[in-house]
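Alright, structures below, take your time with them.
Readers should treat all values here as calculations from the given coordinates under stated rules, not as data from a laboratory. This one's a predicted model, so the numbers in the text were calculated from it and none came from an experiment.
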Structure I
Amino acid sequence: MADNHIIKIANDMGVDEIFVGVRAFECIGANAPYDHPHIFLEMGDEDDIVCPYCSTRYRFNEKLGTTKSKPNGAICS
C-alpha cells in the first residue's frame, strides 16, 4: 500500500521563503489559531511555488528530504 501522507508546512517564523525537500505539500500558513485555509501546493517540474494565501515562496532542495526544512521547524507533519 502506498504512503499517501501529505506533509504540512507552517511559516510561524514569518520568513519570505522556505526550502523544502518535497514538491507537493499542504501550506497551512502558520499554526492555529493563525493558520489560513489549508491549501495543497504542487511544484510539478518547477523548483519553487508561492502560496496564494500567505505569499510564502517555497523552494525545492532535494537534500532536505521529507523531514527537514530551511529554516528548521517549518514541517508540521
Structure II
Amino acid sequence: MMKKTPVFDYLLCVSCGICVQTCPVSALGMQKEGKSGKYRNLFPELVTDGCIGCGQCAGACPMEAIRMEECHES
C-alpha cells in the first residue's frame, strides 16, 4: 500500500506553524532553518517517522504550501 507524506513548498511557507499544531501525531516540527526574504526563519519538516499520512497539515495550511505525495514504504 502507498503511504502519503507531506511535501513542503518553502517558497510559499510563511513559518506560521499551524501545520505543526494541527498534526495529530506530532510528526512535524519547526526545525528546518531557512531564509524568508532577508530574515532567517524556522520552517516545518517531518521530525519523526510517525507520520500517518492523514493530510491534516496540508488541509490546515493557509498558504497551501503543503501537498501530500505518495511514497513507497520499505
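Some notes on this structure:
- Entry that produces -2500 once helix-only ellipticity at 222 nm (-39500 (n - 2.57) for each DSSP H run of 4 or more, over all residues; to 500) is calculated, selected from I, II: II
- Value 38, calculated as relative contact order in percent (Cα under 8 Å, 6 or more apart), assigned to which of I, II: I
- Read-out Rg/Rh (Cα atoms, Kirkwood Rh), computed value 0.93, structure in I, II: I
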